[in-house]
Structure P
C-alpha cells in the first residue's frame, strides 16, 4: 500500500461577480488539488492540514495538523 502524505496550507480565495450593476464578493478556502474546505472547518482546526493520497485505492484523506482539545 503506497500512501504519500504532505503538509499543506489553506489558501483564502476572494472572488467578485457583477450582476446587473451590483458587485457581489465571496470567500472560499481551498487546498492543492482543488480541494475545497468549508469555512467552519478552517475556523475550528486552523489553516494547516495533512493530505494523504492512497494511490492504489484512489483515496485522498485530509487531516488537521493540530487536533483541538474537546472538553
Structure Q
C-alpha cells in the first residue's frame, strides 16, 4: 500500500495539504474543494484514502476548536 493506490484527486489534495498551513489555521473542506477543483464529497473521500494509504505522512487531529491537517 502507498502512493500507487492513490487516485488523482487524492494526489491533488495531498499536494494542497502539503503546500498549506493547516496546523496554524483550521481546516475548511469547502475551501479545500474550491482550491483543488474537487467536490466536497471527493475531498472527504480523498482524506479517508490519504489517512489509510499514507500513514506516517499525513496527520489529522483536533485542536483549539478546529480540525488540523499536516502532510509530509
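Where a number appears in this text, it was derived from the coordinates with a stated rule and is not lab data. Since the model is a prediction, treat every value here as computed from it, not as a measurement. Cβ atoms are built from the backbone, for glycine too; each structure is taken alone.
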Ranking P, Q by distance in nm of label points 7 Å out along Cα→Cβ at positions 14 and 38, the structure that comes out highest: P
Per mean count of other Cβ atoms within 10 Å over residues 6-13, the highest-valued of structures P, Q: Q
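Quick check on the output: 41 is relative contact order in percent (Cα under 8 Å, 6 or more apart), derived from one of P, Q. Which one produced it?
Q
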Which entry (P, Q) yields the derived value 0.70 for FRET efficiency 1/(1 + (r/R0)^6) of positions 22 and 62 (r between Cβ atoms, R0 = 41 Å, to 0.05): P
Source structure (of P, Q) for helix-only ellipticity at 222 nm (-39500 (n - 2.57) for each DSSP H run of 4 or more, over all residues; to 500), computed value -2500: P
For Cα Rg over 2.2 N^0.38 Å computed as 1.01, the structure of P, Q it came from: Q
